[in-house]
Structure I
Amino acid sequence: MPSGLGSVTGTRYRRPVRISVIGCGYLGAVHAASMAKLGHEVVAVDVDPAKIERLAAGEAPFFEPGLPEILDEALASGRIRFTTDMAEVAGSTVHFLAVGTPQGPTGAADLTYVDAAVAALTPHLAPGEFVVGKSTVPVGTAARLAAEVEAAVPGATLVWNPEFLREGFAVQDTISPDRFVYGVPEGADGERAVAALDEVYAQALAAGTPRLVVNLPTAELVKISANAFLATKISFINAMAEIAEVAGADVTALADAIGHDDRIGRKFLNAGLGFGGGCLPKDIRAFQARADELGVGESLAFLADVDATNLRRRAHVVDLATELLGGSVAGKRVAVLGLAFKPNSDDVRDSPALDIAARLQELGASVGAYDPEAVETARRLHPELDYAASATQALEGADLVLVLTEWTVFRELDPAEVASLVASPVVVDGRNCLDRDAWTAAGFTYRGMGR
């Protein structure tokens, strides 16, 4: 194991660091702006000129609370610049890799962008500098890349520092995370890497954020293991919802009861449509694929059931809508409230809500879809849907209301007002986020998940 193994909760370093961030997608843009917010000098690079132009103008290319403010602050301070020219990273001490690792055709992670980023970066590296991986990669990738970096630039060191961002809280999770994990090599290079990252994260470390120093494979496994566990917990409670519905139980009360056990906990025990987004679905599939490559596929065989349970929830909502509409959705008006995979985001990647809306449209329903932030991202994937400019517009004349993303604006809807807009007072609470008693009192037929 690398020297310095263990948890450390403080640091005395507070010097600004010259940083580059390669990749300006969701992870990279947030990380770059957050590093500038912490006082570091940052150059952020991406191959997409349009994305760089928007960021340089202070325009976030996606919705993330808090990002526009820290981006504006960073640009005004002069501590950040955006470019398509990789040569501008020269002279930085720490180079963060923040490119995507999308799901490939076999389910395995596609490392094309990671490999391309390292190949483009190494001509501009110098001995004593650090390449710091943030992307979620299959275990074993860091060791391979470390050898490539060392061969190209002797004295440069590759380490792995996984991210733990939650969409909607990404700025907070970058500036004040719940832990840091440093995957570093043995010996003096590892010690120097720890010291460099301590300078980068000085503010959070001084505030008491724990850090764990581990070897490269452990660091690679941390993020994907965490996502696999969370996905399993979500699918577990959704499996319980399936049983609760046929047994006459209430899965929400069940989750409350078992959540009091501190070995289990209440978080992520909310039955609903299941998980989506750009991380959990692709990560559990990539994890299974990597386990198969390593010859230990049986160790993660259960993740196939986790994935299947998750996808089954979408079909269940479509079936429930069909049942409530008398056996067919064809020709019926369905109001879909929520398109993003979670609130406080415009991300519709693998979104259960958008998938359900599209399935209903294919079955002949007229779908009036609304989301506070995700209409335009959804429209790019499914232009055939009838997108509304407001919840009110989506609800007008609806034969069925589906609440599929638990935005606060939907949780706080006045059911009596909604009843005055719809053609038929029937609601499916796909996230168990509504006040069931209030909606039934307003005359609605209410159906929740596992309730």
Structure II
Amino acid sequence: MVGNDRATAPTDAEQLAQRYRSLVEYSPDGVVVHERGLIVYANPAMIRLLGGDCAEDIIGHPVADFVEPRDIPEMLDRIRRLSSAGTASEPATLTLLRRDGTAVDCETVSVLTTWHGQIAYQVVVHDLTEQRRAEAAQRRAEQFFTTVVTQLEEGVVVIDREGRIESANPAARRIFGYDADDLEGTKIDDLPLTLLDANAQPMPTSWYPVIRTLATGETVTRFVFGVDRPDGQRRWLSASSRLLNPEDPNSPAVSSFNDITEFRASRRQLEYQATHDPLTGLANRALVLSRLAGALGTTETLPVSTVLFIDLDGFKAINDTLGHAIGDTVLQIVAQRLQRGLRADDIVGRIGGDEFLVLLSGRTLGEDLEALVARLRQTMAEPIIARGHRIQVDASIGITPLHRGDGRSPEAVLHDADLAMYRAKPTGHQNGVLSRRSDSTHAS
């Protein structure tokens, strides 16, 4: 960039202030400043959260107009306890009221500050809607599958001292996939079944919970193992075993078990949903930051060498002119292209809206990285056909290298990559829907 030799370079304080303003303006969380009870500033996220179309819809209004009345006393009490500039309240939940009257549960932190020389309060507001929805969905799913499992008939078998099955109830026969005649009277280690440990490896007979009980007299509870049935199905069971008569050392043992196959599958699905973006199937923000934290915390060679922050230029215009359904299709196709353009050990995630984060392994600044970035941008710039529309999007890519022991947190790395991406933004204002030349650059 050609500079003006006579221009005065901004001071460190001015640069810091500009970075802070940029962070606030582009923050996904709402930020509002109120002075003497009136709102004097609201960032774009806060305006959207309160249902405003522009700043004038929010600024100048009493802050209490946007707070559920029952939460106002506690809110006032929190800010009254802020005694000196820069002190912050503990995170607290309250209900905000949007302009249309709908309620939004939020988490807030208030900071005592100044506004044009006057005492004011800056409030950072995090919308809990998606978190509450995800938590409720997970509770419903877990409750559903727990109810299903507990209502299943429990399988019960009685094993004598020789290890033979004396009896097996209908549920046990159904779970194992055998008729009564095939089970009763058969030694447990002669059954044509393959029992598996928790890692799906063949399990020695001595590990069977009922065999352990017969050998030691101990009670075994919640022992999880797998069974490969004669029909080819694999079922997972949670078993308990005990002596039928604990007072008699020669007593047979009884083993009871529940089929937890569906429950295990549901938990894995819930775990997947909690760590992946539902639209693109990519890792979500939480998973990407977790992987980044693991990389930064290692004492060995860093498994992640470089972070790419990718933002689609002009994506908002696609949603505004063609609709969110087409916008979602564009995001899905971009996600697929990113995955195809990266190696299997690279991690790519969608961290919100049209923003993607890539954790590269084994690649640092240099020609190889520059070639990769250029290839990714070229791939993403290829026309996308969605519902009869020919769409072309460009991407701005910020690059942040990682160094073992540099002391940054995952959030700090994300922040640096975000700033690098904004320095890479194109200078022109084109709508991003029409086919156009790729003219953005990357920054490091």
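What follows is calculated from the coordinates using simple rules that are stated; it is not laboratory data. Not measured: the values here are computed from a predicted model. Cβ atoms are built from the backbone, for glycine too; each structure is taken alone.
One of I, II was used to compute distance in nm of label points 7 Å out along Cα→Cβ at positions 139 and 411, and the result was 3.7. Which label is that? Computed on structure I.
Between structures I, II, the calculation of distance in nm of label points 7 Å out along Cα→Cβ at positions 91 and 275 yields its largest number for I. Could you figure out which one of I, II the value -10500 for helix-only ellipticity at 222 nm (-39500 (n - 2.57) for each DSSP H run of 4 or more, over all residues; to 500) was computed from? Label of the source structure: II.
From I, II, which structure was distance in nm of label points 7 Å out along Cα→Cβ at positions 291 and 331 = 4.9 calculated on? Among I, II, the structure yielding 4.9 for distance in nm of label points 7 Å out along Cα→Cβ at positions 291 and 331 is I.
Name the one structure among I, II that semi-axes √(5λ) of the Cα gyration tensor in Å, for residues 123-306 alone of 37, 20, 12 was derived from. Source structure for this number: I. Here relative contact order in percent (Cα under 8 Å, 6 or more apart) was derived from just one of the structures I, II, and that gives 9; the source is II.
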